[in-house]
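Read through the structures below before going on.
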Structure I
Amino acid sequence: MAKLFIPQNYEPLLNLKQTEHAIKTVKDHFQTALSAELRLRRVTAPLFVMKGTGINDDLNGTERPVAFPVKEFNDQQAEVVHSLAKWKRMMLADYEIEQGFGLYTDMNAIRPDEELSNIHSLYVDQWDWERHITPSEYTINYLKYIVKKIYEVMKRTEFIVFERYPHIKPILPEDITFIHAQELLDKYPDLTPKEREDAIAKEYGAVFVIGIGSTLSHGEKHDGRAPDYDDWSTPTSKDQKGLNGDILVWNPILERSFELSSMGIRVSPEVLSKQLEIENCSERKELMFHKRLLNNELPLSIGGGIGQSRLCMFFLRKAHIGEIQSSIWPADMREQCKANKIILV
């Protein structure tokens, strides 16, 4: 069976009808508040892009995209997007969005290599956002400033849920804690990366782990990150690197850390070249997206993705992402979930 965690004595706090209403409440409020807080314009996003353009996000570099031939293009391959990390940055340029403003969109993806579990589905839905920044904002302090803004939107959304469903009590701490992946390794040297995240999230309630993708002191990465969108190699102190990270919260239902967002300051042309060399994929410089960036045709930016179903799952205290979104699951997982009051839609 795919990985499945059954919370002890689980009782859903909302029935199916209430859940659907609550999902709309969370999504409507959050995207409106996020747009206002970061000054983002909503744009329409593609479901697929042409293969070989360099636009699709390759995540950790191992996940296979869903691809299909396009008859009108002489059977050239198109790919369902993994995310829109690079596409959004091009749109900042094409829409001529000014510094201090940005865009967001509804991103829908299919990730066939996901290992199905309480939190991982073949279907991915998130808000992808990108904001035009100045050279002076290409700093760790600005990254933290934006993270705090997003976290405030999350807290306000949690309160809206509480106002409508008073039995769902707010649990997010007042402030989010920042920690670098190297500090996390130093703090918990005998734990795996996932165990470190669990420990720090349980201790603080909400954390932002900085430096995802950079090599740490023991020669390994905390987690993989593609070399051509986030800047994970710029030194931010003597020993630490990275202008990106993940927002993690403690999930009391699943008794583990819970990633709600991945984000970061995007690579400058210089950092792109550096990171492509580190990852031994300098050939990407010949792709359309990379050429535009190296030719200084794209603005400096910060951006990320915020999981829609993940956010709803957390705020509504659900045990399985399948209680929020409609996807496909192994028959034995459905049966075991049903036997434990976890109703997959």
Structure II
Amino acid sequence: MQRVFRNRVEQGLSTKRYLFYIAQNYAYAMLRPLQDAILARGDQVYWFLEGSEVNPNHLKSTELRWHSVADVIAWQPDVAFVPGNVVPSFIPGLKVALFHGFDTGKRKSEGNKGHFAIRNCFDLYCTQGPSTTGRFQELAKQHGHFEVVETGWAALDPLFKPMADNPYMSQDGRKTVLMCSTFSKQISCARTLFDTVKDLMATDEWRWLIQFHPKMEPEVVQMYQALCDEMPNAQFIETDNVLPLLTAADVMLCDTSSIVLMFLMLQKPVVTFNNKVPGPHLYNITDAAEVHHALTHALTYPAALMQGIADYTQSLHPYRDGHSSERVLAAVDNLLAKGTSHLKAKPSNLIRHLKMRKKLGYWKI
């Protein structure tokens, strides 16, 4: 990787080549702020879509895509950015982990799984804030084959910049409730709260926006779609970009989904149902009968709750300048400049990489 970049520079090809390696639709919105920063520098971006769960129709007409691994390898990217968990070792370039969400803490009992799982794929982790950076730095010392730099999460850059023409903003002065839910049946609030939400929608007190994790079971999606079709004050939204929804809402109703933490970054209250890691930053309830009271009280922005949110988000993601993308690129530039010879070799993970070769249909050495 390091040798390839230097040779291209020696040939007068000073622009860097960045690959966006994605497997889920939510990655589009997460990576576009970084794409904007890259293009502003005059460098190149190509997308590579892995698997059947990512829809190519979400690509914009101006965005470039490689259709095969062979194309990617022939192009020789300097860097592969990944908002997921794994990337094949045969993809060229520096492998950079950007994360697809915040650490909700729901899997802390399982040690270093979940957000902190080290799958031996990456050279650099760009962490979101102090609450996770320290642990990743400890893991870097333990494993020795990657670096860690706290940059903030590039996906949130648009959240801290003016957002024009948001179609989800209230037009009649009513408060807007955004209901979200994770797909895991064990912690999802969607089924349990369906009747309660239906009754609240019927009162016409608030506007409702409903958005679920893309892996939500189809039956639940259909239930809420049908409900929103019946209610003039409700809208069910399937989107690859949740940021306009977060901006438009006044309060969120959710469970233990990581989208809760994204919403908190706007210093707005969240009512959670049976959250697995409750704290002073959340208005957590355990009974569906409490939903109306909880939402009503949260919308008064109580001082203790808002202070809890402020304290929590300062540790989670203290960057509010909208320039985390630039910090990511600076961290990558630094590692490209010094190379990776100081890092240990990654474990081979032979079985995983054989599976990925089979999945991608690529067997060349």
Structure III
Amino acid sequence: MSKTYTNSSTKFSFALRLIVVYLLQLFIKAFDYSFGGVFPLTFRGMIFTFTFVTYWLTIWYASEYIQKKISHLNTISIVTINVLIGIYCGLSSTVIYMLGDTYLFQNGDLWEEIPFYNPELSVALCIIYLLIFTVYAYVQKIFQLKEKEVNVEQLEKEMFKSQYIALKAQIEPHFLFNSLSVLSSIVHTDQNLASEFIIKLSKTLRYIIEQNKRVLVSLEEELKVVEDYFFLLKTRFGEAIQLQNDIDPNVIETIMIPPASIQVLVENAVKHNKLSQKKPLCITIALKENLIIVTNNYDKKEAEEISTGMGLSNINKRYQLIAGKNIIIEKNQDTFKVSLPALSTIDHENFNH
């Protein structure tokens, strides 16, 4: 929906610019009696229209590019730069107009008493540019706000979808059965372990249920939940599963990620791979070049449920909406690796409110 909306707004934006510059060249023709009318059916008239519609569209797009580059400057600097662009637009258009008339159409006599900068035309075009810049900036602001609303709406839908996927994966009968089976086997033999198991299970389920209320969480918070979740796996599988966290604890507070991202990757690793004490499933979490890398040895189960890929797809869609980034999935005969972009507190401030 967002992509469709963006394409529509881009087409509308181009159509709007085309109409504006076309009307502008008609306005100039109306004051230049040498054309013999606003819609002269002459070669000179067509060349004038094509040249200035193309030139002013180019200036418009170039100006838009400049606006993006100077958006961090203060208002006075932005206005000053745009005044200079307006002056350039007026002077350059006048020179092109004069040279074209003089050398292409042999109408140099029309410009004999007019200075090359033609103050009336140059100033008029400069003022028109500034007016268009002001109005267009306002229109662009409206479109940006509208697009942001669409993205927020999509993000909310993805959050509910993520909650559904996480709940479905965790509260399936077999998950509860296996967890309760493990609990029942230790409750009479090791009450302390059983108590800790219940606490970890409660924390994991609470996190999964409540995570839809937030767009981003700190890596520190996510890793704590992964540790709780891994405790449940470790209690169930023993030495058949291993988890190694190689991320420096000093950096995890400042890194943000979509909630349950790593937890889902750990869950997928268990779901899709064989594991035994002789050949344990080894999962590692590392940070390299602004990527959180989750890797596990790949030994696909011979018989397993067909994966829909919705877990990875959901994580990727949330990254696209939040930061315009994608996760990286790499798989070979022995290894499955997923790289998650490490987001910042700026993304948290923009979306987690």
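Quick check on the output: 0.98 is Cα Rg over 2.2 N^0.38 Å, derived from one of I, II, III. Which one produced it? Structure of origin is I.
For relative contact order in percent (Cα under 8 Å, 6 or more apart), find whichever of I, II, III sits highest and give me its label.
Looking at the calculated values, the largest one is I.
Values quoted throughout were computed directly from the atomic coordinates according to the rules given, and no laboratory measurement underlies them. What you see is a predicted model; the values in this text were computed from it and never measured.
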